[in-house]
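Structures for review follow.
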Structure 1
Amino acid sequence: MKFLPQSPLAQPKRLDYGWVIIFIAAMSTFFSAPGQTYFISGFIDIYVNELSLDRSTVSTLYSLATLISGLVIFMVGKISDRLGIKRTMLAVGFLLGLTCFWNSFNTSIVTVFVGFFFGRFLGQGSMTFLPALLLPNWFYQKRAVAFSLMSVGGVVASSLVPLINAMLLGTLGWRIVWRVWGIALWILFLPLVYFFMFNRPKDIGKAQDFSLGKIGADDDTQEIGFTPRQAMGTFAFWGMTFCQMVLPLVGTGITFHMVSLYATKGLSAQNAALSLSLIALVSFPVTLLAGQVMDRLRQHHVAALVSLIELAALLFLFFANSLTAVLIFSALHGIAMGIQAVNNGIVWPDYFGTKHLGVIRGYAMTGTVIASAVGPLPLGIIFGLQGDYGLGLLLFMALPATAFVVALFSKKPVQAA
């Protein structure tokens, strides 16, 4: 499209342009906030009280919206493969801003559900999915480092946005807060993408990996890759998809029921809050550290390691009868999350190339979103039947144990000539 700039509005003189791309990717994860649970949760009580909606109904709508968004997120990958990541991100950013304005006019169960769906699809889904497609085009040897730095945007958002919203809600009112975020997306994020983001380094005569990679701006080897059909015909695709589904399923299930689960072990709601804080506190530095070493490791070994750590975490939680034991669980779970946050980004381009990365990763992401949506159900059902979470935790332990074995057999596939 001719309306898109052919060169950056400005370029740093002493830094490689790859740093600009990492910053944009991090900003995309930051501005995914209006579709994230930590953002939307601040409005749930408002919807219940001011719109006279039933809390259980709102919760059901939110889970349903998340599930549906997971089923269709692969469409974003198809569109980005066809139109390019930049055009797709501009459209997604604009529509997410529009969704914020839609949410500011919520009046009924229908408008709330529509807002939930587009918030989850565009924010939690697309705004984190697209930068994960962008970075592999710009980084080859330094992919893990790039993905770990990109994650900073999400960490900053999850830490600061709830505090910012709490302050704004107390002064401006909830409808204005939604509009503020819509305007922020349009005047801060969209110009950044429009003027400074480019799909590949060769588009502006640059090279990968801070100009240190083996593949240069005039090299087309990155265009080589599996087709979606070829990728889905490998054991590695399904094996890695399963491995990446386990942690979201287990994590959301335990987090959703954490207060009740800890109560069965004689622990308080404050202990649950401390546990959640520790998970976030541990996962962030682990993510940054993982970025420094994972480019040297085989991805199926990393997936096996994540599964083993998560299994150890669940063992501590199953036998926990003290605060110390659940804090050990939290630390181990945070380590697993930190490592997987990086591995999720680099395994797909490493295994299947970048030519059809949007579609391939889109199908895999569908699985992980669905897993996170259904994660709370097994523990809830079992607790309702037995009044205890023991059997549910045992079933959860079977997942990383299985994933450990599956990961060991999910080696990088070789494309047929």
Structure 2
Amino acid sequence: MKTISIMKNTIQAYAWGSYTAIPDLLGKASSDNPQAELWMGAHTKAPSQVEYDGKQVSLAELIKKNPGDILGKAAAEKFDNELPYLFKVLAAAKPLSIQAHPSREQAKAGFERENRLDIPLDAPHRNYKDSNHKPECICALTPFWALNGFRRISEILPLIKKVCPRQLEEGSDILMSNPGSEGLKQFFQTIMTMNPGRQKDIISNAVDNAKKYSDHDPVFRWITELYKAYPSDIGVLSPVFLNLICLEPGQAMFLPAGELHSYLGGTGIELMANSDNVLRGGLTPKHLDVPELLQVLNFEERDIKVLLPRKISEYESVYPGSAEEFVLSLVSVTEHTAPANFLNRSVEILLCTGGSAEIRDISNDHTIMTDKGTSVIIPAVTDKYSISGNAVFYKASVPLISE
């Protein structure tokens, strides 16, 4: 693979997906099934296909054959000849599970442990599908509601007082007597492991009270919305103890390992380390493993930091982040400006989210026309390329690595 190639990508049809968002991006009619995620990358579960020698070939297989050409020498050496990131479009019509992702050390240990137990990789009760961690960035294409990280205890206590002061008196006492990470851990463990009958009473009372305030505060509105989807799940209370945010289009947030979160609704661009490890605690019919989740969670109080792209050139803005595997940026070109030129780079994937443009490999004058929904991979061996036209792209790349 020596030049720019259009990608054919797998769509994951999870139950919480949208029937319209991904088809609309791709210029297709609404789907008969929910379409949740569009995967762009080389993950073994669903590698993208690219044209090579006149036929469609798995990107993962091409990288195995030519890691230096595709990834770049430095990235190939650093990431063991694998594409280090997975690029997605995520379209949530219903809430996703309350979940967190393990650190690299936790993922490696968990993957090896489940291998020793001979748990098949596709087993529904398997927690660790690979040995990698999964820091991720989500950037909103539409208004995007999410839960992310534990609220400050000073915010949790008055919310408990409104929704279920008597039923959660024990939880309030824990937080007041131990107002820190250990108190948050005890509080979370208490509500997640109490008997189902007591959970049911708490949920019923909380929803009745939340309805009184749902027109005035989205925390209470989301409690009632989650109840409609998962009426017997204690995760219905998660807006009380997790930060609730609505990202506006163009805004993003970063999620490190161990951060409890849930995506509630909206369409976004998601970029992450190349992993599919998820530990779930609620709001899903899938496998839950609360004890394992407790082992990986960060119980520090935090505020959500909304990320905005920082302009680095006339045509490119970069979202700040700390991951060593990926960088997310926004590229905008117009016919009234000079072509956007890119060089000194490793492997990149671009997704056009609006307009149309020509991408040209300057070294061999190979060109590809793109429009909304087109994704392309630009291998490292393409020394320099340009984009001209009227279009907007989201770009996934690897941070610069010193040779």
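Each reported figure results from applying straightforward, stated rules to the coordinates on display, with no laboratory input. Bear in mind that the values here come from a model prediction, so they are computed numbers and not experimental data. Cβ atoms are built from the backbone, for glycine too; each structure is taken alone.
-24000 is what came out when helix-only ellipticity at 222 nm (-39500 (n - 2.57) for each DSSP H run of 4 or more, over all residues; to 500) was calculated for one structure; which of 1, 2 is it? Kindly include the intermediate steps, with their values, before the conclusion.
On the way: 1: -24000; 2: -8000.
Label of the source structure: 1.
When mean count of other Cβ atoms within 10 Å over residues 120-127 is calculated, the result is 26.6; to which of the structures 1, 2 does this value belong?
Numbers: 1: 26.6; 2: 12.5.
Matching structure: 1.
If we compute mean count of other Cβ atoms within 10 Å over residues 184-191 for structures 1, 2, which one ends up with the highest value?
Values: 1: 16.5; 2: 19.6.
Of structures 1, 2, the maximum of mean count of other Cβ atoms within 10 Å over residues 184-191 occurs in 2.
Assuming 22.3, 72 is Rg and Dmax of the Cα atoms in Å as calculated from a single structure, say which of 1, 2 it is.
Working: 1: 21.3, 64; 2: 22.3, 72.
The read-out comes from structure 2.
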